[in-house]
Each structure stands twice: as structure tokens, then as C-alpha cells.
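Visitor: What follows is a group of structures, each given as C-alpha cells.
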Structure I
Amino acid sequence: MRLIFIGPPGAGKGTQCGRITKKLNIPHISTGDMFRAAVEQGTPMGVEAQRYMTAGELVPDEVVIGLVRERLSKSDVAEGFLLDGFPRTVPQAEALQETLKELEQSLDAVALLEVPDDLIVERIVGRRTDPETGRIYHVTFDPPPIQIIPRLRHRSDDTEEAVRARLEAYHGQTAPLIPFYEELGLLRRVDGVGEVDEITERLMGALR
């Protein structure tokens with residue numbers, strides 16, 4: 001099965017990607033991991049991407065598409081994959097469709113995790129990390145033991161202002177993918193509110 005996951009930041013895509021790929025036995029391809037692997041392996045596109053990153057510039061779409069093409073040409077994706085974090089814009093989605101066509105592949109579904117903005121803000125702003133164990137707590141949904149509260153850390157980009165800015169960027173750049181994939185008959189809308197297990201079951205049901 002060839003899948004894409006989309007949804008706002010903080011919707012729980014990372015958690016669900018790990019669960020769904022395990023259930024379907026397909027590779028989870030995140031753009032961050034893909035970039036790092038290509039750079040480490042010194043692939044042609046990895047070298048090109050590294051040049052932009054070293055200069056502190058955004059990696060252009062054509063290079064990102066080249067990296068995706070390299071990754072989707074590997075043997076471990078013969079039975080399918082789950083793309084996470086790409087595409088982010090309609091032009092990237094159009095380029096991906098062309099790339100898949102050239103590789104004689106096609107998408108089976110695009111899963112959209114839907115979570116209201118206000119809940120996402122509450123989820124992210126309330127996160128706290130224990131620097132000693134790496135565990136992440138939430139002041140409302142998963143409160144930490146009282147004795148460790150003084151040592152917990154709150155990420156500087158987990159403020160309401162920063163989260164709302166990320167959501168605004170999502171709605172402006174990535175949300176247009178929703179009608180794009182809806183028109184292709186690939187979109188599967190999934191309620192991303194609730195217990196992790198419940199959401200996994202909803203996703204599996206939508207993908208069936």
C-alpha cells in the first residue's frame with residue numbers, strides 16, 4: 001500500500017505513522033530521515049541538498065523531488081510506503097504524481113488527520129519534557145509527578161504565538177492539498193481527536 005499522511009502540526013501524525021507502518025509492514029519515509037540518509041550516503045541528490053543546507057538556504061522543490069525519487073526507487077518500497085512530511089504544497093504534490101507515474105507506481109490513499117486548531121494549541125503549549133529521561137508529559141492530559149516538576153523543560157517554540165504561526169503556515173501552504181487529493185479520489189478524512197488506539201483503529205478502517 002502506498003500512502004501519504006497529512007495534517008496540521010501536533011495532530012499526532014508521527015505517533016500514528018509508526019503504528020500504521022508496523023501494521024502494514026511498509027517503510028515510514030519522513031522527509032527529515034530521507035534528507036539525513038541521502039547526505040550520509042553521499043547520493044547525487046544528497047550532495048546537492050547538502051550544498052543548499054550548508055549555505056543556510058531552503059532546498060528547492062526540484063532537489064526535494066529528486067531525493068524522493070531516489071528513495072522511492074529503492075527495493076524496500078516495492079510493496080509500499082508511507083510518506084510523512086511530503087508533499088507540503090500543491091506543486092510538490094503535482095511533481096510527486098509525475099514521479100510516481102515515471103516509476104510506474106500510484107498512490108492508494110492520502111490520510112488526513114483532522115484536529116481543531118484550538119486543541120492543537122492546547123496539546124503543544126502544554127507539553128513539558130523531562131531532561132533526565134526524555135519523557136514528554138502534558139500539564140492537562142498526562143500530568144508529571146509533583147516531585148519532578150521543577151526540572152521539566154518547556155520548549156521555546158511551544159508557545160501559543162509560535163504554534164499559531166505554524167498553523168497559519170499549514171493552512172496557507174499545506175491545506176490546499178486536501179481539495180487536490182479529494183479531486184483525485186484519494187483523500188481519507190480521519191478524526192484525530194481521542195485516545196491513540198482509537199485513532200489508529202479509525203485510520204486502519206479508513207485505509208481498508
Structure II
Amino acid sequence: MQERLRIKKVETLADDWYVLKKTTFEIQRRDGTWQQQSRETYDRGNGATILLYNLTRRTVVLVRQFRFPVFANGHPGLLIETPAGLLDEATPEERIKAEVEEETGYRVDHVRKVFEAFMSPGSVTEKLYFFVAEYDSGDKTSLGGGKHAEGEDIEVLELSMESAMKAIESGDIVDGKTIMLLQYACIHLFEPTRKAA
């Protein structure tokens with residue numbers, strides 16, 4: 001695509017919480033003609049998210065916290081999610097191990113990356129790294145809850161896998177990354193147990 005794109009102008013519209021830019025460019029269409037367009041991009045860096053699961057007990061660990069943007073869009077604001085955070089110059093593996101402990105209180109030594117995804121490619125530059133890790137009660141080292149100084153007030157939830165999947169169907173879980181990881185777990189992690197039952 002590099003040879004089919006001509007950047008004409010880049011403007012910074014906001015640089016407070018993260019960076020919002022407006023870029024004007026020309027793009028060569030598939031028929032060979034050039035068309036001028038402009039797009040706004042929100043750059044907040046890349047991030048990582050993780051699903052903690054226990055195969056024996058058929059449970060997962062999720063968190064619940066207030067998210068203002070969804071509140072502004074008519075949702076009550078408290079979202080049930082997989083723990084997640086921005087990389088902040090760390091590797092995805094390093095960051096997600098620290099993030100899951102901060103948010104849930106569980107310390108996990110072995111995490112496994114299962115895929116990467118752009119969550120809102122029409123406007124947000126962020127790429128998210130998706131992880132899974134097994135946990136048990138002995139991995140709990142603190143209450144979790146996130147960092148008070150960063151405004152986090154996180155509730156830790158332990159749900160059965162079946163309850164989590166029903167929460168997607170009922171609309172109680174509406175966060176995209178969480179739905180993706182739960183569906184991954186349903187297909188790749190819990191499926192053999194379900195077939196054997």
C-alpha cells in the first residue's frame with residue numbers, strides 16, 4: 001500500500017489523555033484513480049488482555065469496572081471484562097503478567113498468547129495481544145482492584161464458564177475483547193471437558 005498512499009497533511013487535534021490526529025492523504029483506488037480523503041486516528045498505544053481459566057473447576061476470572069465512554073453511549077457504565085492494559089514500553093508478556101496481578105490479585109508465571117487483533121481499525125491505532133493462563137486459588141497474592149492513583153476501582157469476579165457464556169447471550173457481557181477470549185476458551189480450552197461430560 002505504501003506506493004498507493006500520499007500523505008498530504010497531519011494535524012494534531014488533541015494530546016491530553018492520548019493523541020488524536022487528523023491526516024489528509026491521497027489514495028490510489030483499485031481502478032488506478034487517485035482520491036483525496038481525511039481520517040482521524042486515536043493513538044493510545046498497543047495493549048494486552050488475558051483470560052484466567054481453571055479447567056478442573058470450569059471457571060474464569062473477569063473484572064468489573066466503570067467505563068465512561070460506554071456510559072456516554074447509553075450503557076450503565078459498569079463493564080465485565082478480561083483484565084487488560086496498555087503495554088507502556090513493556091513486552092506484551094511482561095505487561096499482562098503485571099496487569100493481571102494488579103487487577104485481580106492472581107500472580108501467573110506462564111501465559112500463552114493466542115492471537116492479536118485490531119479492535120477498532122476505522123479510528124483507533126491500537127493492536128491488542130490476547131493471552132490465556134491457568135490459575136488456581138494458590139495463585140492469589142492480593143485482593144487486586146487496580147491502581148487507586150490511576151482511578152481504577154476494579155471488582156474481581158470468578159464465574160463458571162457456562163455463566164460467562166450465558167452472560168454474553170443475555171447482554172451482561174458486551175465487551176469485545178472479553179467475548180473473543182471467552183469464545184476462544186469455549187472452543188479450544190473447555191470443549192474437550194464438555195465432550196467428555
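Nothing in this text is a laboratory measurement; each read-out follows from the coordinates by a stated rule. Since this is a predicted model, take the numbers as computed values, not measurements. Cβ atoms are built from the backbone, for glycine too; each structure is taken alone.
Visitor: Matching task: 17.1 is the computed value of mean count of other Cβ atoms within 10 Å over residues 31-38. Pick the structure from I, II.
Guide: It traces back to I.
Visitor: For which of I, II does distance in nm of label points 7 Å out along Cα→Cβ at positions 119 and 135, calculated from the coordinates, equal 2.5?
Guide: Derived from the structure labelled I.
Visitor: Next question. Quick check: 12.4 is what I get for mean count of other Cβ atoms within 10 Å over residues 15-22, calculated from one of I, II. Which structure matches?
Guide: The value was obtained from structure II.
Visitor: helix-only ellipticity at 222 nm (-39500 (n - 2.57) for each DSSP H run of 4 or more, over all residues; to 500) was computed and gave -6000; which structure, I, II, did it come from?
Guide: The value was obtained from structure II.
Visitor: Separate question: For the read-out mean count of other Cβ atoms within 10 Å over residues 55-62, a value of 10.9 was computed from one structure; give its label from I, II.
Guide: Details: I: 10.9; II: 18.4.
Considering all the candidates, the number was obtained from I.
Visitor: Hey, Rg and Dmax of the Cα atoms in Å, for residues 79-174 alone derived from one of I, II reads 18.5, 57; which structure?
Guide: Going label by label, the one that fits is I.
Visitor: One of I, II was used to calculate relative contact order in percent (Cα under 8 Å, 6 or more apart), giving 29; which?
Guide: This value belongs to structure I.
Visitor: Distance in nm of label points 7 Å out along Cα→Cβ at positions 23 and 87 computed as 1.7: which structure among I, II?
Guide: The read-out comes from structure II.
Visitor: Hey, another quick one. With Rg/Rh (Cα atoms, Kirkwood Rh) derived from the coordinates and found to be 1.05, which of I, II does the value describe?
Guide: It was calculated from structure II.
Visitor: With distance in nm of label points 7 Å out along Cα→Cβ at positions 71 and 103 derived from the coordinates and found to be 0.9, which of I, II does the value describe?
Guide: The read-out comes from structure I.
Visitor: Upon calculation of distance in nm of label points 7 Å out along Cα→Cβ at positions 47 and 143 from the atomic coordinates, which of the structures I, II produces 2.5? Working shown, then result.
Guide: Numbers: I: 5.7; II: 2.5.
Corresponding structure: II.
Visitor: Of structures I, II, which gives 2.4 when distance in nm of label points 7 Å out along Cα→Cβ at positions 95 and 167 is computed from the coordinates?
Guide: II
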